[in-house]
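Listed below are the structures to be examined.
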Structure I
């Protein structure tokens, strides 16, 4: 995803990518909003996480459902007949696909709600968040000038991305770091015009 976003993305636009068909489409960010990326201060090394286990669990869940990929599950309720942890892993993937499609034409409030739901799913069903990330996302979401926030990337630390009121990203990031996370020293990034940011919903 990162490589395709860097090579085909456009300044100020979101990139919709279907990794099965390689369909790509550009869409504007919701009106009145901009992105804020905050590094949680928790280093991530995927080799030392359960990233490969999550992938294997999803592949097993797809086989149990009789499809080549969870992307092909037509009825989201079908995952509920699986046993744990395959039920939760499949539920996240299937519901995340629904959220991504809904986000394409969403306004800022709707998009933010989808991000919030996405983080909850990553935390509870996919089990790739960590307490420090949950605290950071919660602190962002508690603000009236933040529409929504979620972890980004493969989880287990790293960064979160937030959709915030236009013109407020730098101030929000500085405030969050100063007030909530002075000890862990997360860093903030406000993507500049012309800069590409790659992130799932």
Structure II
């Protein structure tokens, strides 16, 4: 993701707000995309770069809090900054509990908004990095043969090579060879690293084919 310019999305039915935010976002060095309606924004494919959403609470077609719930399910790597002309404490609490980065009441300063965007983009980048690392881990696991997966599951459960051989009906030397292949293909730096990888993959104690 490094080197890809982040996108700041704006969903607000007030054209003057959209235009002013578009200028501010561009001046700060980010891309911007503005939408008057929530449905128009939702039809836009999920971007492969860090992003955040500046969202008005009250929209003509869909309540901002409802849109937040949709994004939490389908676009978890897109933090939300709420803006409103008439927010209240219960609404603010609801939005923040649901994961909003900030809840700003108009008028707000450019400095405050820029700071909120920077924080949101950092969170988005971290989420994308985590997703990429997890996908790479799944890809590495997919490259293992059935026997290598069986060896990995038994090894991380704490069995010695000799015990693994007994479980699978193969020699200890063969177990060592498979174990070496597992370490190489999973790019594990140590046994502890391999155990952590197995836990992240949520494989349980049984080998998966």
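Relative contact order in percent (Cα under 8 Å, 6 or more apart) computed as 16: which structure among I, II? Each step should come with its number before you reach the end.
Details: I: 32; II: 16.
Clearly, the read-out refers to II.
I, II: which one has helix-only ellipticity at 222 nm (-39500 (n - 2.57) for each DSSP H run of 4 or more, over all residues; to 500), as calculated, at -17000?
Working: I: -12500; II: -17000.
It must be structure II, since only it matches.
Have a look at I, II and say which one yields 1.02 for Cα Rg over 2.2 N^0.38 Å, as calculated. Spell out each step's value before the answer.
Numbers: I: 1.02; II: 1.42.
Going through each structure in turn, the value belongs to I.
All of the numbers you see were taken from the coordinates with simple rules; none came from a lab. Everything numeric here is computed off the predicted structure, so don't read it as measured data.
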